[in-house]
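Structures follow.
Where a number appears in this text, it was derived from the coordinates with a stated rule and is not lab data. Just so we're clear, the structure is a prediction, and the values are computed from it rather than from any experiment. Cβ atoms are built from the backbone, for glycine too; each structure is taken alone.
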Structure I
Amino acid sequence: MGYYYSGKSKNKIIHEQLRQYVVKDYMSQPVVVKEDMSVYDAICTIFLEDAGTLFITNDDND
């Protein structure tokens, strides 16, 4: 059937698999808007970019 007993617990196997992944391979670009953008446009940006978070900056990028 393709299954075999490794002698390891499921948690150990999952732990080993997860350690192979690197965050930078899965992270997304931040969605950034200017502080003078309207709330309406910011809401549209959230939906259009399918984002859960907006980063808001001023002219000095603070």
Structure II
Amino acid sequence: MQILFVIIVFALLYFLRLLGLLSKDYRRDLIVFTFLMLIAFLFSLLAVLGVNLVDGSSKA
């Protein structure tokens, strides 16, 4: 359930920002924003899955 929540929140945030960046024709900003959102999404997903982000080992 938490994984689904993270996916929905990131998708919603991304598409809301995407519309603004495309309407103003900020292509370079869109590339940087996409890259940073992808990194944030991956770290959030790993945290929800229980991966210890300090040393990479899992909790289980």
Discussion item. Of the structures labelled I, II, one was used to calculate helix-only ellipticity at 222 nm (-39500 (n - 2.57) for each DSSP H run of 4 or more, over all residues; to 500), giving -26000. Name it.
Written reply: II
Worksheet item: Which of the displayed structures (I, II) returns the greatest value of distance in nm of label points 7 Å out along Cα→Cβ at positions 11 and 35 on calculation?
Response: I
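One of I, II was used to compute Rg/Rh (Cα atoms, Kirkwood Rh), and the answer was 1.11. Which one was it? Working shown, then result.
Details: I: 1.34; II: 1.11.
Going through each structure in turn, the value belongs to II.
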